[in-house]
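Below you'll find a set of structures to go through.
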Structure I
Amino acid sequence: MDFGRVTPAELEEIDFKLPPEPLFNKKVLKGKPVKKPVAYLGCAKWGRKEWIGKIYPKGIKEADFLAEYVHHFNSIELNATHYRIYGPDTISKWDSHASGMDFKFCPKVPQSISHFSNLISAGPQTTAFLDGVLAFGDHLGPIFLQLSDRYGPAKRENLYAYLASLPVDLQFFLEVRHPQWYEDEAIRLELFEKLRSLGIGAIITDTAGRRDCAHMHLTISKIFIRFVGNSLHPSDYTRIDDWANRIRYWLDNGLKEVYFFMHMHDEALSPDLAAYLIDKLDAVCGLQVKKPQFVKDS
């Protein structure tokens with residue numbers, strides 16, 4: 001993911017410390033831990049040739065990448081659905097690779113809806129998209145809508161109407177990128193309150209060049225974090241440490257589900273940082289998550 005990418009020199013000047021806990025979160029977290037919180041961690045794509053010889057065995061065919069991926073992670077931020085609408089037949093084939101596993105596919109709303117429709121008259125496309133992803137069955141995780149960085153608060157009535165039209169028996173999350181969503185406190189709180197009222201989560205995106213997107217507001221008792229690392233720069237590890245501590249605080253106060261997706265400008269290194277994160281979540285939070293297994297050198 002290139003969103004929020006900065007130069008190496010700029011990277012050294014950024015304060016990566018997570019913002020303080022918003023008072024808003026007290027509306028969602030009730031102060032008592034749940035008995036069995038769950039955590040899902042993964043990457044954005046399974047089709048990574050860079051992982052051959054790292055976590056994928058040498059000689060693997062591209063057609064077998066997904067079958068291998070599900071043995072290393074228990075979730076995927078499914079960006080493939082952002083570029084086209086897939087029907088139930090294709091979705092069912094993908095789903096079959098996770099048969100019998102505790103695995104979640106978290107599909108991204110197609111860009112024909114999120115970027116090119118202004119969320120007006122998008123009902124038929126949304127229905128077609130949902131008809132496809134419902135074929136994931138029990139493996140369907142949260143569905144996320146990522147708005148273009150050109151989609152600002154001036155269009156928020158279209159957004160609110162579209163969100164209100166979504167089926168309430170599915171879990172949705174929203175990611176906004178236009179800076180005005182965060183610069184104006186009244187608009188920011190209006191957005192989060194609207195999401196809370198609709199039962200829709202607010203994606204938290206932690207990337208170097210857009211610290212405003214790491215807003216830390218919880219609108220439901222579940223989190224969806226998109227973390228963008230910087231090729232195993234030392235700050236990647238301290239940022240993960242900070243996240244483990246914050247997640248522990250949220251779990252102690254009633255967080256039910258964690259979805260954490262690893263991105264990297266050099267995606268070859270995503271499994272390395274994911275493994276570090278999983279160890280931290282176990283040590284700090286007591287969350288045991290499937291960990292990528294690296295190919296051993298002969």
Structure II
Amino acid sequence: MPVIDVTELSKSYAGRTVLDRVAFSVEEGEIFGILGPNGTGKTTMVEIIEGLRTADSGSVRVLGLDPVADARRLHESIGVQLQHTDLPDHLKVWEALDLYASFYRHPRDWRRLLEEWGLEELRNVRFAKLSGGQKQRLIIALALVGDPKVAFLDELTTGLDPQARRATWELIKQIRDTGVTVVLVSHFMDEVEELCDRVAVLNQGRIVAIDTPARLIDGVDAERSMRFRVGSGEASGLLDAIRDLPDVASVRRDGDVVTVSGMGDFATAVTSVLAREGLVVTDLRIDRRTLDDAFVALTGRAFEL
């Protein structure tokens with residue numbers, strides 16, 4: 001049985017449809033991503049799954065429980081990091097963990113969490129004095145203090161610098177490695193691509209695709225480019241040969257830099273021509289497809305934050 005099973009979930013506010021018959025499942029032990037622009041219904045959907053909101057229609061089961069009817073039992077088994085999480089400025093790190101542990105019948109030893117999440121040296125530091133990355137480590141620890149089977153992490157790295165984001169990614173992997181199923185809500189393409197085993201792409205209240213990040217990217221048939229440098233007198237006949245390739249859309253030269261755009265596996269065909277001509281090129285770069293490309297292909301519009 002899936003850890004999370006969502007069927008035909010719908011929600012509207014003031015006549016505006018936020019979620020439209022959403023359906024998906026999450027398997028035990030995976031990092032499942034929910035990807036979409038801000039305002040597309042991600043947080044509403046997750047808060048319904050957590051039991052913090054009610055749906056207009058459809059059904060949700062988390063660990064076999066109804067988030068509304070079985071709210072008390074469910075909250076003992078899930079950990080939640082909300083999109084906007086704050087604590088009193090003067091609350092010390094150890095006090096926050098001790099407080100949250102008191103909410104559960106069978107919490108983890110919060111002293112162990114201090115060690116596991118690199119917070120031991122910060123135990124007496126007040127929340128307002130923590131850096132952004134340190135606050136995120138504390139918030140993750142608070143989500144885990146109840147020893148959950150499922151952890152919901154909503155826009156965990158928003159506002160963090162690149163180094164802190166990368167460090168937080170490693171923490172999320174550690175959570176999964178302890179056997180906890182993770183639901184990661186994000187609008188960061190690189191984050192989802194790096195962390196998620198599968199991802200649901202949400203657009204205007206509907207899930208338009210669910211797959212691994214790699215398969216979503218591989219399914220994109222968008223135009224890409226490759227660039228390389230050639231000697232000043234070496235490209236005259238070469239460019240004509242490349243233009244004749246079936247998947248090549250355009251070829252242009254700017255000094256010694258040649259840019260080729262095309263579809264499908266055009267880059268392999270171009271490199272074959274270079275090899276056949278015995279031409280040595282330098283600075284060869286091929287633009288890789290990304291989740292941004294997949295989103296555009298699936299929705300017909302650019303990803304807007």
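What follows is calculated from the coordinates using simple rules that are stated; it is not laboratory data. Everything numeric in this text was worked out from a predicted model, so none of it was measured. Cβ atoms are built from the backbone, for glycine too; each structure is taken alone.
When FRET efficiency 1/(1 + (r/R0)^6) of positions 66 and 226 (r between Cβ atoms, R0 = 41 Å, to 0.05) is computed for each of I, II, which one produces 1.00?
The correct label is I.
Of the structures I, II, report the one carrying the highest value of distance in nm of label points 7 Å out along Cα→Cβ at positions 18 and 242.
Max of distance in nm of label points 7 Å out along Cα→Cβ at positions 18 and 242: II.
From which structure (I, II) was Rg/Rh (Cα atoms, Kirkwood Rh) calculated, if the value obtained is 1.10?
II
Can you rank I, II by distance in nm of label points 7 Å out along Cα→Cβ at positions 10 and 106 and just name the one with the largest value?
If we compare distance in nm of label points 7 Å out along Cα→Cβ at positions 10 and 106 over I, II, the biggest value is for II.
Computing relative contact order in percent (Cα under 8 Å, 6 or more apart) for each of I, II, which one ends up highest?
Checked I, II; max of relative contact order in percent (Cα under 8 Å, 6 or more apart) sits with I.
From which structure (I, II) was mean projected area of the Cα convex hull in nm², for residues 2-153 alone calculated, if the value obtained is 13.4?
Going through each structure in turn, the value belongs to I.
Where does the value 2.2 come from, among I, II, when distance in nm of label points 7 Å out along Cα→Cβ at positions 82 and 290 is the thing being computed?
Value 2.2 for distance in nm of label points 7 Å out along Cα→Cβ at positions 82 and 290 corresponds to I out of I, II.
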